[in-house]
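The following blocks contain the structures, represented as structure tokens.
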Structure 1
Amino acid sequence: MRRGKRVLVEVGPLRVVGFRRLWGAGIVTALGSQLTAVAVPLQIYEVSGSSAWVGLAALVGLAPMAAAALWGGALADVRDRRQVLLATTVGIGVTSLLLCAQAWADLRSVGVLLVLVGLQQALFGANSTVSRAVTPRLVRPELLPAANALQSVVLLSAGIAGPLLAGALLPVVGSRTLYLADAVAVCATVWAVWRLPALPPLDGGGRRQDSVPRQIAAGVRFVTRSQVLLTVYLADFAALSLGLPTALFPQLAAAAFRPSDIGVLYAAVSAGGVLAGLLSGTFTRVRRHGVAVAVSVVVWGLTVAGFGSAGSLLTAVAWLLPAGGALLALGVFRKTVLQTAVPDGMRGRLQGIDTVVAVGGPRLGDLLHGTVGAALGVSWTVTGGGVLTVVAGLALLLLVPGLRRQGARPGSEQEVLGLR
């Protein structure tokens, strides 16, 4: 029985009341956000009749999200994080209500939809950044990998269940009801954040007189001067840009399998992440977090390379499941390093930079895979990207001694509330 507990997801963070409330509310809110994520592109296509507008909507939210992530991270380092998290969460809910209102009014305006998408993505970027800076103030350092795994399981599970639920509900209730349901779901997280205690800066507010651009610049300088942090960012960027072949899924499904199998390919990665999260007790107790980041990158690259040579759908899924698990582990340990290797007064800004890297890596990966795939073919591109990812992971592990030494430091200077 004791061995089983070491294998299954570690639930220690759920004993902390504040984290448990946020996690439980996050299940509801994440599911609701997926309803909007499905409804918006469908409504844009219905209004415009063009997939080009749908693609533009995906790009419209990129710059606002990145800019707001940096801004929100800087704000989180000099303001009460509870207040910033509450404001951005309420803002997301209000934007969902505005989406609902335009659907009820039957405006049929792509411009209005694009503006609301940009606004909501900006709020999401700031919100997710501040949320990750809040977690280290609620749980002890040794529990952070488990806490990050629990949160990742929620997001991945919602990414699977949400679109299925939206697909079933849309023909029955329409997009306006889905937007309203999303707004109602956000209320769960608003309540959970409202119940948190005040989370002011530990140093009394740091240099509040500095402008936000100056604060962001200070965060960038902090990263460039830290070998470990810079290496972790590079490892994650390499994995997501060189080894994420989702842009080739449509061509691969059409050429090697069946066009309808594309959904299976996407779902297999998420399912692998959920499975790894449920069994995360096997790795969240690892203390060498830097080594765990590099190993996750290498495993991700190996499984992607194997996927590139798959000759059947069953074989492809057999490679994508562990790939999804490796991607989840990479995210867990990357976040943990960023939460434990920096002083509390820098956590917000570092999480903002992390959001930009996490968003930019896949976008560049789509461009690289799409361009190279058209020239060399799908299999060579996917396998080659996986091999390059393995090389990058091993090189960083061998060339950066600090990465090999980076691990949990139970005696760090942070203040942990530990509410029970």
Structure 2
Amino acid sequence: MKKKRLLCALMAFFLLFVSPAAVWAEPEAESGGKISVSAPSVILMEASTGTIIYENNADQILHPASITKIMTLILIYDALAEGKIQKDDVVRVSEYAASMGGSQVFLEEGEEQTVDTMIKCISVASANDACVAMAEFVWGSETAFVEKMNERAAGLGMANTSFVNCCGLDIDGHMTTARDVALMSRELITKYPDIFNYTSIWMENITHVTARGSSEFGLANTNKLMKQYTYATGLKTGSTGLAKYCVSATARKDGVDLIAVVMAAPDYKVRFKDAITLLEYGFSTCRLYQDTEGVELPELLVTGGVEENLPLKIGGQFSYLSTTGEDFSGIEKQLELPENISAPIEEGQVVGTLRYQMGGKEIGSVDILAGKGIEEAGFLDYLKKVAANWLL
């Protein structure tokens, strides 16, 4: 165990102090706007709209290595959102979880750590042992957890993904694509932005408490973009013999969130260099319009209901990504509502549309929703209305 801890410390030292000059180079672009990257499969996505800004062989099916853990984190956050688990819950490490090879934080059988600490171990140190321990904690076994991973992937439209484990160790059939990685990365950072509180950690200690006593263990972020690229926010690195070097790199600048996925790069230098090239290209070409004001919404007349007026609400913030420098001042909004609506009405029911146009062309829309539910009026309700009117 002492030899393992020494090896881990040496790895952390390498990650932190390897010469940045050997890794980072200025982004390059070929004539005609084509991006010069070395990895065989890449994609660049804007997070709020899901717009693909650039791609090259993005549907090539490849081994994902530890970027698999993006989906593992999604399921953990799903369980937190559903109240199935809490961050201060205590997770007991099984013999199987402790036996995981590859990147790990050397959890021991019977050791206990909080969910919060486990998320740190996964997000910062890419710990395989913490992944399996959390999989067992959330769904009882890694097998059951992986089934949920594949269900979640299908729900996100990840058509070329098949998960076999929860941590990304090389195994037959465990495959994905750059496009699918971008989809799950978008889901994680837009639905659960709390993840940035973990991916932004550069170094932090955790405490192992075992039968032999208490000891400190240092976590070092595997994503060197967090230290070297000003706008980096996350997200996950990965490398194995079959996957080579991968990264899903997230960054934010001027309110724009980008996701750059690099798959099967030949070495870690190329992985990060290509990610920066993609991100810099995105930030140099993208402008994001977000409607923070909306429109003033009237109440809608209700027929046949226990109430006569329905309050309305906008079903989300509208975003539009431009890569051609359009003038956003020319954006116009058009509210489309019926004259009235019949009860019964469910809260959140779509009752209209707010359309956005620029230069005479529609660039998108958002739904207008019922702000409350209204039941259909019965005989007694009508009788009460007649009596009320008579008394007036």
Structure 3
Amino acid sequence: MNELHVGLDDDALRLISAAEALVPTLAEHAAEVDRSGHISAEVYRQVVDAGLLRVCVPKRLGGEQQKLQTLVAISATLARGCGSTAWVTQNINGTALLVGMFGEQAQREVWEHNPDIGVCASQAMASQVTRDDGGYRISGRWGFLSGVEQAGWALLMMPIIADPAAPEFGPALVPVADGTVEQTWNVAGMRGTASNTLVLDDYFVPDHRVLSVTKALAGDYATEYRDEALYRTPLAPSLELGLAGTPLGVAEGALEYVLKLADKRGIAYSTFPSQSASTGFQIQVAEAALKIDTARLFIARLSRDLHDAATGRIVMEPADNARFRASVGFACQQLREAMQILMNAHGTAAFAEANPLQRMWRDVNTATSHGMLTPTLGYEIHGKALVGSSEVVAPLV
């Protein structure tokens, strides 16, 4: 039983089944996605046609309005075929959850005519912001925009000039076509996400397309539809957890791959007729499987915690947010360790360019190096909460 599927409704399971049906196609194209640094239009069209970009779009605007647990399960499923495609799909859907926190006018501008249009997001901050009549003028470079090649809109972080005594910050909602995309994504893993940089110079953003993260962290959202539980999901934890589905799915796919070939591969410099006959190999795959199970259990529990908070209109306490951040990092650490064990178990051939394991290994290590997933900072935040320290070391907790 997959713990991430527990408690999901028929609509959610239908979407997960649609993702499952795409896994062979994604696996077939994964090497080319990695080599080219782009998701092909053909692959992306299949994701769109399967309805997988509407997971977090409001039903009143043509979406599925599914809880975050569904998105994480879909991301994990797609990632068994291609980590980059799963990451872009998760990022666009996760950003949709944030757009659902904006007021109705902004939401309609994005989705009213096309619920598949997609929105990407960057946590980089604007370099220049000035107040203008009815809005702001912003300039800057916003990097690491996973999905910028596919999305029609982008959320770009900026300081909000309001009360100097109470500084705020939050994202501005901007059409991607109004900026310039620069090729800056040259990395070891998750290559196909094309997480490039959007550049804007003295660009006007109206007030209704700016969201206060400061207020949202306290449970005060701009949306007029206060009965839609999805858009009351605690903000910082949703950003963290939404990223965890892809590395989980990549690691699951790696375990499947190693086990599938275990009867056919020998062990160099040994007398074993196959890897599966070796106690050492058995111990390694068992440990890797348990680490992956541990990560999945943590992620499933955290998904339910967030849903309970959203439906119960609960604003999570700082100590709960700190535990959440550390828990996501701990789960991702298990996935990194599982991938290294699987590489060792499979043998030196895992590092051949033609072997998909090396791509999975690069993808898991790159994905879990995201600043919201790395364990050390999460442990420190959690540790400070446990000992009663009031020191703030991260703004989004």
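Coordinate-derived values only; no laboratory data. The structure presented is a predicted model; accordingly, all values stated were derived computationally and were not measured. Cβ atoms are built from the backbone, for glycine too; each structure is taken alone.
Quick look at the values:
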| quantity | calculated |
| --- | --- |
| Which of 1, 2, 3 yields 0.95 [FRET efficiency 1/(1 + (r/R0)^6) of positions 150 and 326 (r between Cβ atoms, R0 = 30 Å, to 0.05), calculated] | 1 |
| helix-only ellipticity at 222 nm (-39500 (n - 2.57) for each DSSP H run of 4 or more, over all residues; to 500) derived as -16000 - corresponding label from 1, 2, 3 | 3 |
